[in-house]
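Please go over the structures that come below.
What follows draws every value from the coordinates through simple rules; no lab data is involved. The shown structure was predicted, so the numbers you read here are calculated from the model rather than taken from an experiment. Cβ atoms are built from the backbone, for glycine too; each structure is taken alone.
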Structure I
Amino acid sequence: MSNLYQPLNTEGLAKQIATNIRNAIVEGVLKVDERLPTEEELAERFGVSRPTIREALKRLAAQNLIHTRRGPAGGSFVKKPSLEDVRAQLSSMAAVLLTVGEFNLFDIAETRHELERVCCRLAAARCCSDAQLAEMEAELRTQRDPRITDVDFCATDVRFHCLIVDATQNPILRLLMAAVIEIMQPILNLVVYKFRERKLIAEQHQEIYEAIKGHDPDRAVAALDRQMEYLRQKYAMAQERRQEKEAAAAK
């Protein structure tokens, strides 16, 4: 581990230390469940104070890279992140990037469409469990209820598409789609909900569901394509309306 402890700049010491240790974990120099040196030992090796080491360890813990155990055999240990941990981090970072304007509406829609085509194909080709199909049916019943609010409709829309991703039985797709479906799709819904027809969306979902249940990948993808083409038209309408309002406000 001697290569980890290099001289550091005076600015952002805790961040630099956390980055050094993180890189060692990613590269496999530090193994899962390996115990890190004590705070005192780390402070001595990096030539910094113990509070700086504590701050670095907090950063690593926040990234789910280490965890702490108490007691005589305690200390800080390298943690094996779960898929849920990684999904949560990916979703969080995507939400921040979305907030600062790194992604535009049409890039999000295009990415969602292309990735979800793969999900529809796999979900239809593989055998969904009765429980998964029942969950999809439950969401469809909710969507057909005219009494639910637009907020509740958007929520069931997201849940339905998440169930499609789950039905692929592919953990990598579930990881990749976490940000797209759980973070970005609600933003798309927020933009377009005034322009889309809820009844039509529910009918399109019904067609996707029937194709998945009937193990018909081509039909599932075609149904998704129709929905995404419909939504693209509504995104364009929403964008045009927004530009009109901005132009009117600028006069």
Structure II
Amino acid sequence: MNDAGQYLANMRALAPLVQNITNYVAMNIMANIMLAAGCSPAMAHAQGEAAEFAGLADALSVNIGTLDPEWVASMEAAALTMNAGGKPWVLDPVAVGATALRRDAGVRLLALKPGIIRGNASEIIALAGFEAAGKGADTADAVSDAEDAARALARLTGGVVAVTGAVDFVTDGDAAYYVAGGHPLMPRVTVLGCSLTGIIAAFAVDQPALPATVAALAYYAVAGEAAGVVATGPASFQTAFIDALYTLSPADVTARARISQISKV
């Protein structure tokens, strides 16, 4: 992972269409973040078109933040279409352990073997069936607490799992990486994590899932650091972050990314 910026360059050259079945809170900010990064977002969640739209899209992100049974059906239909087409889809299991509806949705979506899963530590622990300490969508577990759960999920799905936090952990069940960076204001701005899921989906188009995920996390972390230099609070940070995603070059990302590989286990 010496050239994380090349994955940004590839994504921008392709400008992939990413279908996002995401929560109501995330839609506007997520769309703006993805446009700034260089991909094309679409928020198509209706049960009558989710699968058909997935056939048009290059990638899919699925977020269970504001859930209902019809949306779960749409998520499953779109994911099946992605699987059939050999296209990447990313699962964001927001607050998956909080309620029976969310736990059921997590089980059903996990059975479809997402190529990439991205969540905070408590979400990854809960999705793996372990005891988590999260409160709603917030984590009460450290990233390090979720490493074993992440490896277990990756081996179960045959995909990649990213645990995001102060220092991100990414694994395919064998190789693993840490990605450092970002800024303490990032958790103070709603849906930055949700939006990251869409960015990962865009980076994964026509690329191997593990390095693409690592590169997407590094790009996001570098943008967070850049925004933190000029921001005075959460509102100005959001604006500065979107601007940073837009202005960062692939060379910037490669030069400033802080990625370390962990020995295979």
- Query: Quick one: mean count of other Cβ atoms within 10 Å over residues 69-76 came out at 18.5 when computed from one of I, II, so which one is it?
  - Reply: II
- Item | If helix-only ellipticity at 222 nm (-39500 (n - 2.57) for each DSSP H run of 4 or more, over all residues; to 500) is computed and equals -15000, the structure in I, II | II
- If FRET efficiency 1/(1 + (r/R0)^6) of positions 21 and 221 (r between Cβ atoms, R0 = 41 Å, to 0.05) comes out at 0.40 when worked out from the coordinates, which of I, II was used? I
- Query: Which of I, II yields 13.1, 35 for Rg and Dmax of the Cα atoms in Å, for residues 109-148 alone, as computed?
  - Reply: I
- Here volume of the Cα convex hull per residue in Å³ has been calculated and equals 186, so which of I, II was it run on? I
- Origin of the value 0.97, where Cα Rg over 2.2 N^0.38 Å, for residues 85-180 alone was derived from one of I, II: II
- Identify which of structures I, II gives the largest calculated value of distance in nm of label points 7 Å out along Cα→Cβ at positions 53 and 197. I
